[in-house]
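Once you scroll down, you'll see the structures, which are given as structure tokens.
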Structure 1
Amino acid sequence: MDKNKISQQLGVVIVGHVDHGKSTLIGRLLNDTNSLEDGKIDEIKGVCERRGVPFEWSFVLDAFQAERDQAVTIDTTQIFFSSDARDYVIIDAPGHREFLKNMISGASQADAAVLVVDADEGVREQTRRHAYMLHLLGMKQIAVVINKMDKVNYDPEVFENVSRDCQHYLESIGLHASYIIPIAARDGDMLDIRGDNMLWYKGKTLLGALDSFEVHSPSIARPLRFPIQDVYRFDEKRILVGRVETGILRKGDTLFFSPTNEKAVVTSIESWPLKRGVVEAQAGQSVGITLSEPIFVERGHIASHEKNLPMLSNVFQTNLFWLSERPLKVGNTYRVRYGTNEARVSVQSIDTLVDTQDLKKQEGASEVQKNAVAEVTFRARDSLPIDPYKDNDKLGRVVVYEEYDVVGGGLINMDNYPDQRQMGQPKSENIYKVSHSVNPDMRAKMFGHYGGIFWLTGLSGSGKSTLAVAVEQAVFKRGKNIYVLDGDNVRHGLNADLGFSPEDRTENIRRIGEVAALQANAGVIVLSAFISPYQQDRDRARMAAPHHFHEIYVKADLETCEGRDPKGLYKKARSGEIKEFTGIDSPYEPPKNPDLVVDTKINDVETCVSQIVDYIEANVQLDKKLAAEEKIHVLK
């Protein structure tokens, strides 16, 4: 073996529009690098002569007779070859849209990509779609080859025009072509040998470009992520096995497991074949570990260091490429996989459809058709450990399954969602709850009603504050102790230190929920008028006082609220003056099962106020036992 040869194998995915010459390129490249079996070319020549067709380099790859009949590659093929510099595995991803699904599994294994474009036809629909797929798969190293230059007489002006179109589209989707190379794959020009037909091109050959690409090295400098693959038992040992995706794992480390929030110390690191005295495992290594405590851990859990935890959330957004004949629709249920984790999710919303031709975004779509790209929000029943793709390209990719069929794939995006890891746990020790000698029944007898939390949620402009003020006045006039919590009386004091990031929004609602719980326990009727956009945050507020909490959805669609725009906030958000504004560039999750829905689009203020007042009266009144006792006392 050449001592200067790079030891790591580079995975390359080949993509492009159907008939732009991918298979021809690969067949010729294998021939020119002496990577074909002896006699393979003679065998193909014989086949072509018997069939009465011209010699085709693409037949090198066509493993099935059906493919030769259809002249279309229909399966992902892995081909190994070597240059003087390194070894390669080429992942030939089919270009025909019917077989685009195979491209996901192929491209997800690749370190680099080659995008093939016909010099005569230029950038076509599938060229854009495949390029966008590379974007969704996070591909960073891309070589574009402008093929069939012989068809355009090796004209440098044609090459420049097509190159400009390719570069413009790639840059519009956040990709950059490391190289754009003119080739004539059939004749081998600019694959390994430069040839004499394009002396005006001074750049690298395709093989030279591939030799310059780097194999993605495991990231040991990033936070530790050790997804659990399985749990084994050997004799008395309980071994957690998996692959260190990022970071370094050491014997003696205290590991924090998500989503269970349990901790334990690594007592040993096991490796196979068995090596004694292993004290460290780095990114890319598959190992087993034993722990100091028999905590509950299963497949899909993620071990990390406590200082750099993954997010926890039951909702996440994906930039998704849809592959199924059956369209994706709101409410549909699927399985998703990322890393070793698998979860059942439902489609909460289709946020935008992306046209891969002109990159226009369409909001309010009801479904995602086959081969479409969309931003989709999924909701799981339980909290999941999640790393967005921008933070961890190993665990930030997701594959969507329907039954056992791959129906989509893409990247996880958590920009507009907070970390839902349980917040508000006491940081101090030796804290004890106080037992009150005055119970809720005693307070209810004194005030004539029970306390309660009536949580109004809805978009800005839906009418929450207007209704809260009117309801407060109406209920107070009936002799009940009621108080409104809203942004003005909370964010100017209690929560003055918080902004409007997803994390600050979560903390804002957590604090309000705790204050409301204290007031309700004291016998006060509390009206909370906040957007509170995340269902998880509202659920956490409910848990602070579950017997008192009532979720009231003040319903009005975005168009209606934006038309009202009482404070001019939507106008500022549309112009970019306000960032992360709910409904515009930050999500709002309508209640899944609200206790009361008040529709302000179809009902006037008086009707809505009456509905809320009646609901409050019915839920804070003294029960029959207390009422009967009070009546007996009065008669006496």
Structure 2
Amino acid sequence: MKNLVPNGQAGPERAPEPVVVGVHDLTLAEKVDSLPTQPGVYQFKAADGKVLYVGKASNLRSRVRQYFQRSRAAEPRIDAMVRKVADVELTVTTTEVEALILEANLIKQLRPRYNVLLKDDKSFPYIVITREPFPRVFVTRRRVPGARMFGPYTDVKTMRFALKTVRSIFMIRSCNYDLTDSSIAAGKVKVCLDYHIKKCEGPCEGLATHERYQSMIDQVAHVLRGRTRPAVEAIEREMTMAADALRFEDAALWRDKMKALAVYEEQQRIVEARDVDRDVLAVVSADDDACGVQFKVREGKVVGSRHVYMSRAKDVAEPELLERLIERLYAEEEDLPTEILVSSPLGESSALLSAWLRQRGGRDVRFDAPAGGEKGKLIALVRNNARFWLDELEVQRLKRGESMPHVVKALQQDLRLASAPRRIECFDNSNIQGSDPVSSMVVFVDGKPRKSEYRKFKIRSVEGPDDFETMREVIGRRYRRVASGEAPMPDLIVIDGGKGQLSSAVQVLHEVGLPQVPVIGLAKRLEEIFLPGVSDPIVLPKTSSSLKLLQQLRDEAHRFALAYHRVVRSKRVLSTELDLIDGIGRKRATELLEAFGSVQGVRFASVEQLAEVVGEKVAAKIKEFFESDGEDGLSSAEDGATS
């Protein structure tokens, strides 16, 4: 067995390389029993070598063994993962903080199936202050090595207002020149228009010292962090000095800068009467998604907020989600508060995270999970924001067609389906005492009808009123095409009928090679739902959204089948009557029906009107037929149609 101890001289954010612990010919149980008791990171792997889960522990042996103990509380997500574990790989570290850093890096790199994953925020802009002799301040969407980063800003309007404010107050350069002492001394760069309109102090020609310019940059950093008091005090000093020296124009400029800073402060919402600095974090989850929100409170004002989306959050406790959020938010954050309010107690992780932040920022950071009072109201405010952003994610997914409504999820749960029934196909038969049998198929996608994919079937092989054989023919015709790849696979098939129709459909699905497709029967009389192989039906409450969706499917299939049956019956009866006329075949009968709308329209048309469609000779025969024995022909035609 190998133990890896990282170099004690390495920086706090550097993580050790992983090494495999154990011998390959050992069983999983033997490997678990032989694990070390030091802190570190473990990786659970499947039989194909894919990493399933990455976790950290202060005692590797104790933590890993907990997953395989029978006394462990049931957790669906963890239980599903443990059943797939075939191997364990780990890295031993010297401290828990190193384990936390390594765990975060490995999750981001490997994206394991059973870890909570956070959406990357590369697209959000930052305001950056470069580390140069005369630093620049600008917007970027990339991290600049060695620079001070402020953000990310999820609201670009807020970011641009902040940048405009600092540039209107502080005389910082906007050029991209590489200003060094040698280039300034050589006179390679000349002052630009910004200097003449008092937007820059001209460091390119040595008109501003390093110390003065750096002091101004420090004030910019304070303002971007939301701490405006140092900037206010500095501006007041400059204004007083200018007034004392009788430089009233300069004093007026400093006064205007003071007003601009006051406007900037007014844009920030005051949430604390006292001048306190803290961050407030809350997480809200729904199904497999979660959203975490951070409010930065500086001098009692909210100076910035940020939201982070998480996936694979189903069945994950809120403290673990908060822990992942904290690791993401503060991995590269420079402006660390002294207190962080969280929406749920962190438990044992609180001390570890505090130690990590102390190592990063050089000062203690305390976590608190208030239940009431002013702090509790702050938590509620941030939680409401997290809920808003999570709802917004769902709305955007629905717009892109990537999400599904609640009713589809509810139907999955009520029918105990393995996957959500996003595409549902429903069948219904229609005939009158066995005559003109037809069937219909309607398609609902994400709970909404998709009429372009409706299909109608004219029954070919069934004689008489046999609902079971009719269903066999229709299901066979439809799903042979599905099995061959000519039509999309449904997530659920709904049969309008009871056990008999359902059994016929199930038998045909087995014959065509699609036994895995979920299928149910919906009996109309008591609204009972029948499942294959289950004797007792499912009866959903009448107020259930799932039942209402199934009823809508059934009613739409019935409407579509009935409409098609009327068309088929009407065409057969009417075409039969016209076929009795000498000289009228199927083609001319169709032309007459299209021209006059019905047989009655043909009956009452004039000879001239008929002649325009079929010619004078045939028009005379049609008129003669209806005038002589048209009524008898109609009666015999109808009798033949319904016999």
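We did not get these values from a lab; they are worked out from the coordinates using the rules stated. All of these numbers come straight from a predicted model, not from anything done at the bench.
A value of 1.18 was computed for Rg/Rh (Cα atoms, Kirkwood Rh); which of 1, 2 is the source structure?
Of the structures listed, the value fits 2.
When helix-only ellipticity at 222 nm (-39500 (n - 2.57) for each DSSP H run of 4 or more, over all residues; to 500) is calculated, the result is -14000; to which of the structures 1, 2 does this value belong?
2
Quick check on the output: 66, 40, 22 is Cα extents along the principal axes in Å, for residues 168-335 alone, derived from one of 1, 2. Which one produced it?
Numbers: 1: 70, 50, 29; 2: 66, 40, 22.
Of the options listed, only 2 reproduces it.
If we compute percent of Cα pairs over 13 Å apart, for residues 280-319 alone for structures 1, 2, which one ends up with the highest value? Please report the intermediate quantities before stating the final value.
Working: 1: 74; 2: 53.
Answer by largest value of percent of Cα pairs over 13 Å apart, for residues 280-319 alone: 1.
Looking at structures 1, 2, which one was Cα extents along the principal axes in Å, for residues 56-383 alone calculated from, given that it came out as 72, 52, 41?
Derived from 1, not from the others.
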